[in-house]
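Asks: Some structures to go through are shown next.
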Structure 1
Amino acid sequence: MSNQNLRPRQFDLIAFDWDGTLFDSTAIITRCIQRAVVDVGGQEPTQAAASYVIGMALMQALAHAAPDVPVDKYPALGERYRHHYKAHQNDLILFDGVLPMLAELKARHHWLTVATGKSRKGLNEALRDVALKGAFDGSRTADETAGKPSPLMLQELMREFGVEPERTLMIGDTTHDLQMALNAGCPSLAVSYGAHEPEAFHDLKPLHIAHSVADLRLWLLENA
């Protein structure tokens, strides 16, 4: 870019988690995990236990949330989760303010990407929303790389765009997101309105903890 005023001040690449960060889906995902475990004969996980695993790859998450479910029932567990999630997927919406925030960041010439524990199929379905057309420059999912907190998703995105770790910002609502950023050598920013309580974030040293999309937008526009 010839005009230096168009250059991002600190970050060239911004990677967003999906569920609980951009998409208002935490409560529904938590309930779907609980129902799936009960469906295969396991003890229903607490809300805290079920929400803790949001952001992990699906089977990793279900295994963690349902330690009493035997391995041979994992395929059925995954099927029951997908069954419940599909019944509610049209109830899921972007948090208020996400679309204008993304548009402002795009106008400032950041590369915007998604790094999510969702499957590629699940993310593609979400991105079919007309309002999101062209919003993201790239994405990685757990089933095509590795689940969080492995750094592989971020490492692949950085290679794709030729961006150094210090010029890459990871934004998420879980400790898995922030640990992934640490593992990749990237700065992170946390949001407190998703799956994990903000008290858990401090040891992972995010640059900021945003308590709303408006707070997130303001920080990014002033600092990113």
Structure 2
Amino acid sequence: MIDFFALTSPNVQKIFIMLDECELPYNTILVDVWAGAQFTPEFTEINPLQKVPAIVDREGPAGKPYTVIESGAILIYLAEKTGKFIPHDPVKRYDTLQWLMVQMANVGPMSGQLVHFRRYAPAGNEYGLSRYRTQVLKLYDVYEQRLAAQPYVIGADYTIADIAAFPWLRNHVLLDIDIAKFPAVKAWVDKIGERDAVKRALAKVATIKSSRDNATDDHKDRYFGRGKYARA
């Protein structure tokens, strides 16, 4: 059994999808980051970065409990545990890992910052909004060119590179991206969204409630590390 510490973000959605794709038994433990639940000593012991997702595999290496943090590392761990969604061919394997890193280092951070500056930053941050929107559009261009030439991010096969990118690139409405300008990305998002495991995972995410919409100013400040919680 895997204990899965979760809420609803795209990084969490990746792991819901992977767990369902791999048909692994898991127990979802909600961590309401908008209410400060990630800052408890108990969760901090699991993830010192104080964020979700995180997993504890009760049947980890050598049959012992093992904790994994960071969504990309969790995807690799689960892929290697099950032998699914990561190629055995060395070249394709490294291609998969490279494009997983593209998502981790670029798509997630740039999209997250764009959402922040669109929804949570005070007025007067036009520079930040323009910068991150430009970076996100550039990434959509990159995926559009790649997916126009092949069915999945790596080629013919669906891999963790797709599972990692899907929850972010499907987020085009929140990002205020005109998806009609990226027809190959749209077709890929629609195709992955029709997978049974993906439907099951997203249905679970849709039932999760957090305190985001009524979070106090103090909780928001602590979550974003601003105000009295700023270190600068």
Structure 3
Amino acid sequence: MLYLVPTPLGNLKDITLRSLEVLQQVDVILCEDTRTSARLLNHYQIQKPVSPYHQHNEHKIVQHIVDQLRAGKTMALITDAGTPGISDPAFLLVRECIKQEVTVECLPGATAFVPALVNSGIPGNRFVFEGFLPIKKGRQTLLKQLAEEERTMIIYESPMRLVKTLEEFITYFGAERQCCVSRELTKLFEENKRGTLREVADHFKAKTVKGEIVIVLAGKE
């Protein structure tokens, strides 16, 4: 069996009892970054073999992992933060497990876009998750499409590109479109900046931006 185990966004207490139980019981823990995962595993005194599984090696090792699962091993896949498969590696392995009749179970838990959406003050009854936008190819085409989107949009962005992206949004969506930028969710310096795209862009222009970023953008009225 393969378990997909969500891990905390920052605060190590944000992990379920069941997730800890699974991590204690599996034969192997697949980690996006073994160094990052070591902080969580050491904190909860989980001593299990770990193996790297990330976007740079998943194509090469996916069949080897499935072979081990079919041979009877039980594994857990964790990423640096949040739920595997949400803008993180998991899809290839899950698809191959399903194809080869290996049981897959995803535990409920932390996902960054859920608290960002809920605390944004922007309607969350209908939304579309876009993850990270293309950096170059297809970016303008997608932004033109999203300009007509009536549902709330959720987008991930790096701190280095945040201001540039907000300025692009002003061009395509208008300076008065409501948005919320959530930064460092669950961590000591968590910040949720709400307002128009112009207000939020100006706010982040005036400071050094750090941490993981979630942008929640109101849909077209």
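Laboratory data are not the source of any read-out in this text; all were calculated from the coordinates shown. All values reported here derive from a predicted model rather than from experimental measurement. Cβ atoms are built from the backbone, for glycine too; each structure is taken alone.
Asks: Given a value of 12.8 for mean count of other Cβ atoms within 10 Å over residues 99-106, calculated from one of 1, 2, 3, which structure does it belong to?
Replies: 3
Asks: From which structure (1, 2, 3) was helix-only ellipticity at 222 nm (-39500 (n - 2.57) for each DSSP H run of 4 or more, over all residues; to 500) calculated, if the value obtained is -10000?
Replies: 3
Asks: Looking at structures 1, 2, 3, which one was log10 I(q)/I(0) by the Debye sum over Cα atoms at q = 0.10, 0.18 Å⁻¹ calculated from, given that it came out as -0.43, -1.34?
Replies: Values: 1: -0.43, -1.34; 2: -0.48, -1.49; 3: -0.51, -1.22.
Among 1, 2, 3, the structure yielding -0.43, -1.34 for log10 I(q)/I(0) by the Debye sum over Cα atoms at q = 0.10, 0.18 Å⁻¹ is 1.
Asks: Work out which structure the value 14.0, 41 belongs to, where Rg and Dmax of the Cα atoms in Å, for residues 83-170 alone was derived from one of 1, 2, 3.
Replies: The correct label is 1.
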